[in-house]
1. So if we calculate mean count of other Cβ atoms within 10 Å over residues 22-29 for every structure here (I, II), which label has the highest result?
2. Using the calculated result 83 for volume of the Cα convex hull per residue in Å³, for residues 166-221 alone, pick out the matching structure from I, II.
3. State the single structure among I, II that was used to calculate mean count of other Cβ atoms within 10 Å over residues 238-245, giving 21.1.
4. Work out which structure the value 15 belongs to, where relative contact order in percent (Cα under 8 Å, 6 or more apart) was derived from one of I, II.
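Just so it is clear, none of the values below were taken in a lab; they were calculated from the coordinates. What you see is a predicted model, and the numbers here were worked out from it, not measured in a lab. Cβ atoms are built from the backbone, for glycine too; each structure is taken alone.
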Structure I
Amino acid sequence: MNRTLFVVLLALTGAFTVFAQTPSGQITPPLGDAAPADMGLSPERLERIDAMIETAIAEEQVPGAVALIARNGKIVYERALGKANPAGAILATDSIFRIASQTKAITSTAVMILWEEGHFRLDDPLEKFLPEFANPVVLEAYDEQTGHYITRPAKSSITVRHLLTHRSGLGYGIIDGDPRMRQIYIDAGITDLYSTEPVVLADNVKKLAALPLLFDPGERYHYAEGLDVAGRLVEVVSGLPFDEFLQTRLFEPLGMKDTQFYLRPDQVDRLVTVQQPAEGGGWEKYVGNEHYDADYPIKGARTWFGGGAGLTSTVRDYAAFLQMYVNGGEYNGTRILSRTTINTIMAHQSDLGKEAHLGLAFRVVTDSGVAAGGFGGIDTFSWGGYFNTNYFADPHEELVAMIFKQTRNQRKDTTAWKFRQLVFTAIDD
């Protein structure tokens with residue numbers, strides 16, 4: 001194929017992808033503001049959240065937090081308390097946070113947008129689209145002294161579903177719970193978190209595909225880099241760079257103007273510093289480690305668009321994304337996903353303890369979770385991020401809530417579970 005024809009075909013593929021959103025007969029307005037009592041929440045009980053966060057700041061559990069609650073499509077609570085950096089800058093409700101693994105649900109949504117268009121089935125083998133994953137092998141033995149390992153052929157291929165449910169057999173590098181996989185990924189130079197180096201997703205995924213799996217695909221759950229690979233799948237199927245796909249297919253339709261991998265110059269002052277406890281009390285900047293730099297959103301090559309982590313966002317932006325799910329896949333008159341697709345995304349794929357199961361993007365509360373207390377109602381879905389951001393949404397209560405912080409190595413932090421418990425106990429209708 002000559003280069004001119006290839007460019008034309010790629011452009012047509014991209015045009016099909018970019019303009020594939022559809023209008024919806026269901027038209028819900030974008031998130032607005034309302035008084036808590038008008039949306040069935042007790043103002044007095046919501047004040048307990050202020051007190052809880054202020055106590056956590058005073059006890060040096062966290063340096064600060066931004067929290068938001070919406071019900072029935074209206075924001076009823078939005079607070080910014082505490083400090084954005086060790087120099088004393090004050091947090092604001094539009095402060096920008098590294099949302100890390102909260103990127104995963106966005107990547108899963110991107111995959112399911114393409115699934116809705118009929119590009120693949122969930123149980124299609126990955127090598128159909130990424131041939132480098134053909135003939136996977138499984139780790140049999142590992143020599144800690146030399147780094148050499150023995151493998152055997154895997155019993156089956158990795159599928160698209162395995163990527164979204166952490167059942168692929170892939171590892172997670174420096175945060176992997178298996179020390180063998182951790183070292184294998186480090187030795188291979190895998191980028192698994194945040195990079196200021198000129199690394200691109202396609203090259204990283206090819207290196208990843210050459211490494212052994214921890215187990216046969218589909219055998220069990222193991223938190224892994226499947227969503228990074230899923231981001232590459234989006235690129236190959238759509239013909240667009242991953243960041244462009246997210247911008248055109250999700251962020252623009254949802255009005256998520258402050259969500260991206262790397263910040264514009266006008267956004268930098270709103271980025272919250274990742275902090276850790278300082279020796280002797282107080283907080284200091286967390287700089288990262290030898291594998292990644294915590295300043296990745298504002299410096300470096302700005303070429304790494306990982307589907308498993310890396311996005312930055314605000315509470316209002318992420319609330320719009322979650323509200324789309326609560327609305328059954330529609331937001332402000334644009335249909336992002338079908339309600340039937342969302343049913344598939346939320347359906348049981350794996351158990352996650354007694355209280356929840358894993359769907360294709362979220363941790364979903366079960367009857368046992370309701371009985372345990374504090375997790376919310378059945379079908380409440382949630383996840384969190386490496387730098388201490390958390391969210392949840394209850395589709396039956398039409399409730400969306402999140403509490404964002406930016407910390408590592410923090411002392412006991414009780415704000416996430418207390419916030420969730422206090423939100424649900426503020427319901428007054």
Structure II
Amino acid sequence: MPILDPKTETASRVVLRQVQLERLQATVNRAYRHVTYYRETFDRAGILPENIRSLDDLARLPITTRDDLLAHQPYALFAVPLSDVLRLHPAAGAGGPVVVGYTQNDIATWTRMAARSLASAGVTREDVLQITLDYSHGSAAIGTQSGAEILGASVIPCSGLSPERQAEVMRHYRATVLAATPSQALRLGSALGDLDPASITLRIAFIVGEVWSDALREEIESVLPVEAFGSYGLSEMAVPGLATECECHCGLHVSEDNALAEVVDPETRALLPNGKAGELVLTTLTREAVPMIRYATGDLTVLDDAVCACGRTYVRMSPTHERTDDMVVVGGGRVSPKQIETVLHGILPDAPFRIHTTGGEGLENLEIRVGMSPEWLDGEMRRVQELRDRIETAIHEHLGVSAEIRLVETSRIDRPPRGGE
């Protein structure tokens with residue numbers, strides 16, 4: 001497959017590391033000068049920007065966590081005046097959403113990263129790309145659209161439609177590329193049913209959000225006539241564009257000229273060598289508005305810097321199947337038990353609850369069982385339904401994910417869900 005930016009994506013490791021060092025030094029200087037949090041953090045650690053003379057010195061810098069982002073909301077981590085910020089995106093996650101800002105240059109860089117990702121999956125100007133990602137939830141949909149348009153592909157933004165309607169759109173407009181979460185792709189495959197394969201023009205599934213694996217890829221490819229490509233991104237940084245598979249399907253190429261990847265021990269935060277599993281830590285190298293230095297993603301992965309058969313020299317990361325925390329990833333969104341507790345207890349103070357994901361790999365649905373007294377459940381059915389609707393609406397509005405609420409007797413919330421229950 002063609003490489004969008006061959007000079008950069010196939011540069012030698014020596015050249016690439018020199019580019020990374022220069023950009024890291026610029027990023028550290030920018031953060032130290034313009035972000036009080038980083039200046040105070042570096043001062044406490046006894047580190048000045050001029051102390052960063054090699055990429056190995058990066059490990060001397062403190063880790064940035066999501067708690068740090070939350071503690072400095074909304075704009076205390078911005079390195080530019082708000083007047084220079086053209087776009088604000090909420091990044092959902094544990095503790096609530098954080099605000100991420102983009103300058104004009106940030107948007108252009110992110111768009112190029114997304115275009116590279118789509119190109120590595122084989123998308124060209126001849127394609128018609130159908131985006132089922134939710135435009136109201138995170139930045140993945142608009143990032144995918146912008147990247148596709150850079151490539152010259154035709155784009156069909158059609159989030160929010162049922163799988164059946166998505167199938168109609170796909171057939172009517174002869175879409176060749178599907179940009180979707182794994183669950184959306186599988187649901188679309190089910191909706192196609194026994195249609196004549198000749199009427200289906202899809203050839204690529206570009207997977208964004210949620211966890212995925214080789215087994216899940218095979219399942220998607222069994223229900224859709226596509227080659228599926230996984231991607232990785234963070235709404236705190238860029239999605240899509242941070243890392244994407246190529247045709248070799250042997251890991252995701254990290255956009256190393258824009259983000260520097262490390263793997264650390266989740267407990268000690270000690271740096272681990274390539275080939276060892278640990279927590280992915282990312283440092284932005286080209287971000288103007290909100291530079292992030294050694295951001296702990298909570299995702300577990302392994303890095304491999306061997307040159308890929310596709311010709312790209314970017315380090316590859318393994319798919320992130322696990323996290324260091326207890327977050328649940330559903331529908332491309334991430335939500336923690338603490339977030340659910342905050343919303344639920346705002347309606348039913350102190351009500352016990354249990355979180356389940358149902359449907360199996362790639363079709364994860366969030367189910368929340370809420371314990372109620374038998375007497376209350378024996379009341380008017382309309383009252384029970386109204387409460388369920390109210391909680392489901394609140395979860396969606398505050399956390400950006402859809403959940404099925406089941407009101408059950410308190411004694412039953414620890415039991416595993418059963419079909420039809």
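1. II
2. Value 83 for volume of the Cα convex hull per residue in Å³, for residues 166-221 alone corresponds to I out of I, II.
3. Working through the options, I get structure I.
4. II
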